[in-house]
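Each in structure tokens, the structures are laid out below.
FYI, it's all coordinate maths here, none of it is from the lab. None of the values given here were measured: they were computed from a predicted structure. Cβ atoms are built from the backbone, for glycine too; each structure is taken alone.
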Structure I
Amino acid sequence: MLEDITRRLAEALGEDSGLGKTLKVDFGDNGKIFIDAASAPNRVSNDDLPANCTVKITLENFLLLAKGKLNPAIAMLQKKIQIDGDATLAMQLAALLQKSR
């Protein structure tokens, strides 16, 4: 499951997403996805590295978000998503998820 999500995000990101920063999605015990959009070409891995922004979310809620069945703003208010760092980068991740549908 995590490998499939990682692959899809890499496809959506492409070689140069224009983000210019690093972002980590933390699924707790289910693993992590590290997006290195500061390097060219951009890379997506399951490494646990420091990032400009870390999004903490359960895998189940991430899948709902990716399918468009969970509103990011409402999820933040309900504490289903926690963001540490550059929140605008997290919003750009939401746009990437829409692109990968």
Structure II
Amino acid sequence: MRKRYDKDFKAKVAIEAMKGEKTLQELSLQFEVHPNMIAQWKRQLIEQAAQLFEKAGKGNAAAEDAERKTDQLFRQIGQLQVENDYLKKSTSNCTGASRSYRA
């Protein structure tokens, strides 16, 4: 069974690896993690460090746009449900009680 590590632990180990005070082997013994995992976490830290300094507006703009579209779609669904109910009632008034057939 694979052992899972939380993000705080991974960050701590990766930062220690970035410091360069100890070798990967020493860190591996200290934190009881395979050296390859430490190297992978260090690589991820280096690659994703730039994302920490992005402007908050850039990432949020896409999320806000998606939320706006979702709200618009929910409004349309609600409107269509109201129209559907109205049409069901109006056709039942014209033809009498609505008949539902079940298989």
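Observations, loosely collected:
- The greatest value of distance in nm of label points 7 Å out along Cα→Cβ at positions 54 and 78 among structures I, II is that of II.
- Cα extents along the principal axes in Å derived as 36, 25, 25 - corresponding label from I, II: I
- Structures I, II, by relative contact order in percent (Cα under 8 Å, 6 or more apart): label with the highest value: I
- helix-only ellipticity at 222 nm (-39500 (n - 2.57) for each DSSP H run of 4 or more, over all residues; to 500) derived as -25000 - corresponding label from I, II: II
- Entry that produces 0.95 once FRET efficiency 1/(1 + (r/R0)^6) of positions 6 and 70 (r between Cβ atoms, R0 = 35 Å, to 0.05) is calculated, selected from I, II: I
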